[in-house]
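Enquirer: What follows is a set of structures for review.
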Structure 1
Amino acid sequence: MTDGDPSENLSVEQLASRVGMTVRTVRFYAGRGLIPSPRREGRHVFYGPDHLARLELVRELQAHGFTLAAIEGYLEKIPADASPAQVALHRTLLAPWNPELPETLTREQLVKRAGHELTDDDLELFAALGVIEPTPVEDVFSVATAHLGVGVGLLEIGMPLEAAHEARRIFTDHGTQVAEELTGLFKRAVWPHIKQSGQTAEATAVIERFKPLTIAALVTAYEQAVDEMKREAVRRR
């Protein structure tokens, strides 16, 4: 672990602040086995990115209306050795279908949740990415907390503001195109089959299942495309 990374050595109070939970709630979830045991060094215990990722997933599942038993069942299916990035992928698959439930946070609360001091430039980057929106009250923001981790990750790699604006444009343009084409596909090839089979009463459930499946397929296609680009670069060299 790296001493310079503050997320590697979190106290239970710091972990609770990062995920917007009380210390009591974090300890309750730890007692239920929803997060691994903390790392012990003498009389002190420390939490890291794995605990952070799993608790953020718990919050996402709660926002979807999962019961505690359902959350436990969901997490049991995630391998114990899954990396924080792999756990975060589950949040990525869930977040697009979560109703808009932004949190209103002060700048101080946002800093605690992000685990970083945030300059005005950093806030501008978050706004460009759609992670935050200003409110009429100074230093109070409407925050898409499900995507805050993504914003922090891009901040940590030093993403320029211009690149953030361009990335958002790319996501919006291509996301709209994919949504339109998949909606057309559903209406043209899936809905007639549902009507013919007499399952129209279950149409809403089918649509809700269709959404995350398409996101999973997009993630897989993106990963495969990136891998192919890497292989092509190697072949050229």
Structure 2
Amino acid sequence: MNETILIVDDDTEIRKLITIYLENEGFETIQLANGEEAVQFLQSIDVDLILLDVMMPKMNGIEACMKIREEKNTPIIFLSAKSEDLDKIQGLISGADDYITKPFNPLELIARVKSQIRRSTKYNEAIEQNRRNIQIEDLNINLETRLVYVHGNEIRLTPKEFDILALLAKNQGMVMSVEKIYEMVWRDDFLKSDNTVMVHITKIREKIEDNPKKPSYIKTVWGVGYKI
């Protein structure tokens, strides 16, 4: 699927011209005439990059950029006839990633668009990688492959052992009660006399801790529960 670029400019001819450049490079485009329309549009639709004019009626580019940044990290490139350093600084401070002055070279515009999309793609991939992997000192938990490593060595856990460890790791620093762990992992009501969670915690410690009697990962909070 091709990347989608949102072009926001009150000048119809500029929008058409930019659209031709971008579509010739394989991008899909959407055109809007002012910042207010852009803010409303982006509340329900995501795009890959925004080209945003500064001087527009109803809501200028600076105001629109600040509104967009309240919720989205989409790359934003300002297009403006204002070429003073102070104008560029104001644009970047408001949350833009780049600033191009009019009239612009079409080749430079395309190059900057591609550069910002590459950066955004790498950033999003890194974020996604962090979501899949939880690293706590020498303990690595891959939520996608369900593999666990300690000191680089793979540790074999049962499905329930993995679920407990992943639950504690995703809530690192928080104390999880035995009841809460049981209900979230087994998806069933907890019985006070049930020691299932305690038994599983013991087995996990035997597998991931250097010294299970003095655990460095899964800590017992007496009378409350467990935490990483």
Structure 3
Amino acid sequence: MTSRLTAHALSISGRLTPCDLTFSAGSVTMLVGPNGAGKTSLLHALAGLPESCGKVLVDGDDIHALAPVRRVRHVAFLGASRDVRWPLSVRDFIALGLPDQSQPGHIEEVLDSLEAGELAGRRLDHLSTGERSRVMIARALVSRSSVLLLDEPIANLDPKWQLTILARLRSEADRGTAVILSIHDLDLARQHGDRVIVIDKGEIVADSTPSQALSEAVIAEIFGVSRSGGRWVRA
């Protein structure tokens, strides 16, 4: 599978300045920036949500013009909220993300890949926040979409599960998916991303390799911190 997402004149009034972006198959792109910088807005715009302007093409198809069934095969979106209290089993919740209901075996396959197989029969509204996060990621993965858009997928997770999820997203990229996620941990963004986009006040201020986009100068200017003695301190 190959995938390519191209966005032209992408914007959200008052929140995201117009920009042109291209994301290629097999890549992991990290979106970083201060709180309220525009990371979520960019993900919303790339997902083609109604508030956004511009054109988004996935493998040459305009996602705004696609029927829902075809759209889910192109783009899977995970929002930042984990406050889902539906009285459904985990298996039934994840099944809602299947583009083809004739392939239920994908549910167990995805859960096992996240070391969450034991959660399949439990109720979604009885899970901890961390467990619910993994289940919601599984729902995004089960669609096997060309593009994955994930808003803070490793928030509310302990270090073990953060690394597990990042490794799982890397395996998605390795099979040809374009993975785009927002993240607050600059070290993890540098270590696990192929590309980093830095956003501040609704504008893209850096877009390059992790080492270049997260240079000392950029980090100090945008985040107001610097490295000292192996830890982050206020700049």
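Enquirer: Any idea which of 1, 2, 3 comes out highest on percent of Cα pairs over 30 Å apart?
Expert: 2
Enquirer: Hey, P(r) over Cα pairs in 5 Å bins from 0, in percent, for residues 46-141 alone derived from one of 1, 2, 3 reads 2, 11, 19, 20, 19, 15, 9, 4, 1; which structure? Don't skip to the end; give the middle numbers.
Expert: On the way: 1: 2, 11, 19, 20, 19, 15, 9, 4, 1; 2: 2, 12, 20, 20, 16, 9, 7, 5, 4, 3, 1, 0; 3: 2, 13, 22, 20, 16, 13, 9, 4, 0.
So the calculation was done on 1.
Enquirer: Turning to a different aspect of this structure: Tell me which of 1, 2, 3 gives -13500 when you compute helix-only ellipticity at 222 nm (-39500 (n - 2.57) for each DSSP H run of 4 or more, over all residues; to 500).
Expert: Value -13500 for helix-only ellipticity at 222 nm (-39500 (n - 2.57) for each DSSP H run of 4 or more, over all residues; to 500) corresponds to 2 out of 1, 2, 3.
Enquirer: Using distance in nm of label points 7 Å out along Cα→Cβ at positions 78 and 174 as the calculated read-out, with 3.9 as its value, let me know the right label among 1, 2, 3.
Expert: 2
Just so you know, all these numbers are worked out from the coordinates, no wet-lab data involved. In this text the structure is predicted, and so the values were computed from the model without any measurement. Cβ atoms are built from the backbone, for glycine too; each structure is taken alone.
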